Structure 1
Amino acid sequence: MSTNATTRRLPRNAGPARHSARGFTMVELVVTVSLAAILATLAVPSFNGMIASQRARTFAADLYVTLAKARSEALTLNQNVTLQANAGGWQNGWQIRDANNNVLDNHAAATGVTVTPTATVTYRASGRLPTGAAAPVFVISTTSGATVNHQCVSVDLGGRPYMTAAAAC
């Protein structure tokens with residue numbers, strides 16, 4: 001008897017199991033980490049400048065709000081209210097005091113900030129500055145490397161505080 005031997009063909013991919021590699025090689029990982037480190041080194045100085053600039057803006061905004069609050073307290077209490085720096089200057093914080101020297105508000109110190117001048121601001125019961133008083137202008141400065149950031153807060157004779165750009169100081 002003759003057998004008709006038929007050969008069966010196996011599919012092409014029926015050989016040994018192939019596993020595709022998943023993940024990164026060590027070389028790819030080292031290159032990626034190196035590039036990330038180089039980019040971070042370039043970004044840090046710019047980030048420090050942004051932080052210093054934001055610190056000046058935040059301090060100026062806090063001082064602006066406190067000046068507005070002191071004016072409001074003078075109008076509400078119908079008496080003189082004084083905004084004064086703590087010992088050592090405005091960067092060490094400030095207080096709002098009424099005519100009886102009671103503390104109405106207290107603000108904490110800030111680090112890395114310089115404020116000039118160190119004048120005290122007194123609001124009359126009308127919410128205005130005293131007659132003949134010079135309108136105070138506070139220049140807030142922070143430094144980041146060689147860059148100095150300025151923000152200004154001024155008070156007009158009517159007692160209203162204003163924040164101005166550094167170039168307008």
Structure 2
Amino acid sequence: MTVYIVPAIFLGVLLLALVRRKDAYAAFVRGAGAALELMAGVLPYLVAVMVACELFRVSGAAEALSHVLSPVLSPVGIPPELTELLLLRPLSGAGSLSVLENIYETYGTDGYIGQCASVIYGSSETVFYVSAIYFSKSEVKRLRYAIPVALFAAFLGNIVGCAICRL
């Protein structure tokens with residue numbers, strides 16, 4: 001049944017265009033052109049965030065910072081093994097996915113560490129990536145508290161998620 005959803009939407013759009021006497025092809029071409037303009041405007045911000053995230057991970061800064069923060073995070077219920085994932089998740093989806101994969105290979109998926117890692121990965125967002133895309137094209141000029149609040153909310157969600165995994 002689900003195989004027919006995309007063709008049904010396609011046919012529905014074509015039928016709607018016919019009923020309203022609109023040129024569907026011209027509308028598609030205009031939309032594609034607008035999407036290309038949007039991508040051209042957003043691309044420099046995306047590249048900057050991706051390069052910064054990879055440099056943070058590859059340089060060893062993420063690992064060094066995770067060793068420093070482990071004693072601070074343990075009392076709030078986040079295992080030291082997850083510190084690198086906690087640091088990389090707001091920065092890079094691909095980088096944090098590779099860390100998650102390593103955690104699964106080392107500790108498994110069914111234990112407390114694997115479950116906490118899953119919750120951290122699944123319940124948080126790549127804050128800097130999303131912010132770069134959103135704020136590069138929005139009218140907002142002063143970010144003020146947007147990124148710190150997003151990071152705090154993600155961190156708080158991670159603490160609560162790990163606490164729930166203990167139950």
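Assuming 2.0 is distance in nm of label points 7 Å out along Cα→Cβ at positions 93 and 117 as calculated from a single structure, say which of 1, 2 it is. Each step should come with its number before you reach the end.
Numbers: 1: 2.6; 2: 2.0.
Label of the source structure: 2.
Looking just at percent of Cα pairs over 27 Å apart, which of the labels 1, 2 belongs to the structure with the highest value?
Values: 1: 50; 2: 45.
When percent of Cα pairs over 27 Å apart is calculated for 1, 2, structure 1 comes out on top.
Once distance in nm of label points 7 Å out along Cα→Cβ at positions 29 and 125 is calculated for every structure in 1, 2, which label goes with the largest value? Can you show the working numbers first?
Numbers: 1: 7.7; 2: 3.6.
Across 1, 2, distance in nm of label points 7 Å out along Cα→Cβ at positions 29 and 125 peaks for 1.
Ranked by distance in nm of label points 7 Å out along Cα→Cβ at positions 69 and 141, which of 1, 2 sits at the highest value? Don't skip to the answer; put the middle values down first.
On the way: 1: 2.7; 2: 3.3.
Between 1, 2, the highest calculated value is found for 2.
Using helix-only ellipticity at 222 nm (-39500 (n - 2.57) for each DSSP H run of 4 or more, over all residues; to 500) as the calculated read-out, with -11500 as its value, let me know the right label among 1, 2.
Values: 1: -11500; 2: -25500.
Label of the source structure: 1.
Readers should treat all values here as calculations from the given coordinates under stated rules, not as data from a laboratory. Just so you know, these numbers come straight off a predicted model, no measurement behind them. Cβ atoms are built from the backbone, for glycine too; each structure is taken alone.
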